[in-house]
1. So mean count of other Cβ atoms within 10 Å over residues 40-47, computed for just one structure, reads 9.0; which one of P, Q is that?
2. Determine which structure produced the value 4.2 for distance in nm of label points 7 Å out along Cα→Cβ at positions 112 and 144, calculated from the coordinates; the candidates are P, Q.
3. Given 3.0 as the derived value for distance in nm of label points 7 Å out along Cα→Cβ at positions 56 and 96, which of the supplied structures P, Q does it correspond to?
4. Can you spot which of P, Q the value -13000 was calculated from, given it is helix-only ellipticity at 222 nm (-39500 (n - 2.57) for each DSSP H run of 4 or more, over all residues; to 500)?
5. Using the calculated result 1.01 for Rg/Rh (Cα atoms, Kirkwood Rh), pick out the matching structure from P, Q.
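Values quoted throughout were computed directly from the atomic coordinates according to the rules given, and no laboratory measurement underlies them. Keep in mind that this is a model prediction, so the values were computed, not measured. Cβ atoms are built from the backbone, for glycine too; each structure is taken alone.
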Structure P
Amino acid sequence: MKKPENERNWYLIFTKPRMERQAVEHLERQGYCTYLPMMAATRRQRGRYRQTIEPCFPRYLFIHLNTRTDNWAPISSTIGVSRLVEFGGVPAIVPDELVRELQDREGETGLQRPPEPLFKQSDPVTVMNGPLTGLQGIIQATKGSDRVAVLLDIVGKNTLTTLAIHNLKHAEG
């Protein structure tokens, strides 16, 4: 099915290092519609932790274009822009659903909300892989984004161990 002539698609722009915001500013000044998803992050600088706001996808931003009517020529020479992402010489189309989902995940502040953790403290779990397969335990704490501390009952004794979340599932019952 052929798309109407006035239909726009999302494309991906590769920016110069740490120049995503400048690229957005200069592209929008030229009349282009852009989208740069942002998130809050904690960074360590000079021995201290600081809250920062930074792009979700460093060096990338989205641009909404009509392939037939929009002038693409100024894009690659815009301040902060390195190039339009292409595959085989054809600009890569980003699915509308992906951009819409990113926009829907923004909170009131305009920043991306972090995804809900797979496991929460005190969730009952079952070990699915490894030497502890089949044992049941209780989540005690998260250890980064992919590991959790689990209290397991091993031979009648409570033992605290750290496991990868992909080795666990929520306990049934």
Structure Q
Amino acid sequence: MAGKWLELLRQIAPHVTQVALLFNPETAPGGGAVFLGPIEKAAPAFALNWMAASVRNADEIETTGGALGRHGATGILVMPDVFTTVHREQIIALAARYSLPAVYAYRYFATDGGLMSYGIDPADQCRQAAAYVDRILKGTPAGVLPIQAPTKFELVINLKTAKAFGLDLSPMLLALADAVVE
């Protein structure tokens, strides 16, 4: 997933030279390590420098956003965790205020005004979980059920936000999108 997020950030905002990973180490899976390692490995392939931007409360979101805005040519990857979801309006507003191109993991970030999202379809995950529950209730031991990886990923681009950022999106990128918010 890390490589795809970076690839999309480069496609939508080719001027970006560094990327900040915004996450809360207290709520992110593995304290954020689940994301940091893959980003560290993938960033050089996209000629991007990266930095961890850990935030623990609303005030730190503002402080970090202001600092990132002063760096210039910075994009943001907003890691999927409970904290970033709860504070999504503030994070989206901050990205807009400082014209920071951002990639989010969930569709609702893009539909709420964020630039772009790429990630799993939570509704599809629930359907898969329901099928597992059904099998368990019918007597299949949970321990024998195979682990399932997500099968459906979706790309959502907010065209209004892209225009506000002055980004010129390629027709190919727009054609790849599962949804374009206008």
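1. Numbers: P: 9.0; Q: 13.6.
Only one of P, Q returns 9.0 for mean count of other Cβ atoms within 10 Å over residues 40-47, namely P.
2. Numbers: P: 1.9; Q: 4.2.
The value was obtained from structure Q.
3. Working: P: 1.8; Q: 3.0.
Source structure: Q.
4. Numbers: P: -3000; Q: -13000.
Source structure for this number: Q.
5. Details: P: 1.15; Q: 1.01.
Value 1.01 for Rg/Rh (Cα atoms, Kirkwood Rh) corresponds to Q out of P, Q.
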